[in-house]
1. On mean count of other Cβ atoms within 10 Å over residues 76-83, which of the structures labelled I, II is highest?
2. Going by FRET efficiency 1/(1 + (r/R0)^6) of positions 188 and 220 (r between Cβ atoms, R0 = 30 Å, to 0.05), which of structures I, II comes out largest?
3. Given a computed value of 134 for volume of the Cα convex hull per residue in Å³, for residues 132-227 alone, which structure among I, II does it belong to?
4. Taking Cα Rg over 2.2 N^0.38 Å for each of I, II, which is largest?
5. Thinking only about distance in nm of label points 7 Å out along Cα→Cβ at positions 20 and 252, which of I, II has the largest value?
6. If mean count of other Cβ atoms within 10 Å over residues 36-43 is computed to be 11.4, which of I, II is the source?
7. Using helix-only ellipticity at 222 nm (-39500 (n - 2.57) for each DSSP H run of 4 or more, over all residues; to 500) as the calculated read-out, with -4000 as its value, let me know the right label among I, II.
8. Comparing structures I, II by mean count of other Cβ atoms within 10 Å over residues 84-91, which one has the largest value?
Structure I
Amino acid sequence: MRIGDFTIWPLIDGEISSDPSLLYRNRDRTAWAPFDRFLDPCTGNYLSTVGGFLIRGGGRTVVLDAGIGSRPVYPWLGGGFRSALLATETQPSDVTDVVFSHLHLDHIGWATQHGRPFFPRATYRCDRRDWDHFTSTDYVLPLWESSRSNPAEDAARNRLAPAADRFEFFESDDEVLPGIVAVEASGHTPGSTVIMLDSAGEQGMLLGDLVHTEAELCSADWDFVHHVDHDAGMAALDRIRQIVADRRLPFTAAHFPGLRWGRLERSRGSWIYERLPI
């Protein structure tokens, strides 16, 4: 994908297959009937991709989010991030910046490996609210994370410790790097961030975990189960959904299958999501 002078590649690390009836607090499996095209025909589950993105432009090589890591715990499946990066002819040492949309375990897995920063020359960047929240000694992993991980390795406080001196922090609506703007989207986590790419008169958005499924994107009131602030999370999606539709911006999200890009429009009172050609 190209946005102005930026070129963006998906870095697919793995996937997770989820019972769709467990993803939203106010929606059971029957609510998925209009969206069954997004479900695995063999299991009926929603298949989420796990990974990140490589962004090149403006003299920088940026990784946005870092997947689940090399030793995920089922039902996470991962380990492909490194190969996906190398397929773009990029070495970890080429990466100048690692930006995190937020600090859940499936976004930080390759931040460090074997007790060392995986990107040896990069500056690591995240919203300060997420850093303060997830690395606090008072933070307790919720059951959905602790039961699906090895907390001694995967919890943010432990995973990020070897790179702690590499971190710089931004606030909502800061320009993190030239042409890369952090858009306020708190709710999923205290510092959840959407990234706006703005280059050469073109714009595109990387939504992070603002939205997890196409069904949620196209519906006005699906409440994702793992938001820390449900009202704020749904309000952020309402606001940014309107922006991408009104401006006809290309966008992608951190868990859409294949990390595919698309566009959104409003037609006869309904949201219509269109996947863009590969």
Structure II
Amino acid sequence: MGAIPLEDNYTDVVGKAQRGLSLSDAELARQAGLSPGELSRFKGGGFDPVTARKVAGPLQLGAQALLELGEALWYPEPLQVEGLAAFNTSYRDMTVNSFLVFDPKTLQAAAFDTGSTVAGMLASVKERQLTVAYIFLTHSHSDHVADLQRLEQATGATAYIGEKEQLHGAKTFAAGQVFRLGGLKIETRQTSGHARGGITYVVSGLARRLAIVGDALFAASMGGGAVSFEEALRTNRKEIFSLPDDTIVCPGHGPMTTVSEQKKHNPFYPEFQHGSIQ
């Protein structure tokens, strides 16, 4: 996917945590032992490590991971596996990811989300001579389904989405359903909180296990808990962080990463980071 920037900077992470915990600026400043001016400067982009450590505790964030993010000290290692193609397309003021997973032996493929355009995905399907058997959607937010009609028409494949999401024309399923794609197994896990019916698709049968997570988790961050911040944290812990450490995490925005990297570098999950809240 190339050097895609991290989806969130430290101010995004602080803002998501503060909103999720319903902490006002005044209350956060009080708990962190900061003046209102010091907190305002920090939230406005004036990063400093002392303030980062002070706000980490009240925000339930890993201090070291927050420091790494604020000082741009970490970026995921490049990842590549046969049977996975990734696409990053521009959508309004951001970029969004979509993925193509295929069995290298049978050339049966599944598309995951669409991004703003499926042109690159369709070109890859043609070049590799793949047959798209499924279209899987992580959730129904517009940036992830923007070109769905074109993908359905070009491939003849049916789109599937978790039953707690509503999208015209897509078939629904209950989390826990398992799909087969050639020699690959695709498990479905509920990772809601950002979206009411967010689904993580866990693919096994390639050289590395994949977790296509949509906006449930990003490298060094996570989707905003628009439905429920607590639920987003809880379902990520249960359904993504329980996967083997070498699992490749394919997020809806930002670069790919691994479960192991996120245990070490994601501020929202300090329980994996020894001595991280100080």
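1. Working: I: 18.6; II: 14.1.
Ranking I, II on mean count of other Cβ atoms within 10 Å over residues 76-83, first place is I.
2. Details: I: 0.95; II: 0.75.
For this comparison of FRET efficiency 1/(1 + (r/R0)^6) of positions 188 and 220 (r between Cβ atoms, R0 = 30 Å, to 0.05), the top structure is I.
3. On the way: I: 134; II: 101.
Considering all the candidates, the number was obtained from I.
4. On the way: I: 0.94; II: 1.02.
Largest value of Cα Rg over 2.2 N^0.38 Å: II.
5. Numbers: I: 2.3; II: 1.5.
Comparing I, II by distance in nm of label points 7 Å out along Cα→Cβ at positions 20 and 252, the maximum is at I.
6. Values: I: 11.4; II: 16.1.
Value 11.4 for mean count of other Cβ atoms within 10 Å over residues 36-43 corresponds to I out of I, II.
7. Numbers: I: -4000; II: -8000.
Going through each structure in turn, the value belongs to I.
8. Values: I: 15.2; II: 18.5.
Result for mean count of other Cβ atoms within 10 Å over residues 84-91 over I, II: largest is II.
Where a number appears in this text, it was derived from the coordinates with a stated rule and is not lab data. No experiment lies behind these values; they were computed from the predicted model shown. Cβ atoms are built from the backbone, for glycine too; each structure is taken alone.
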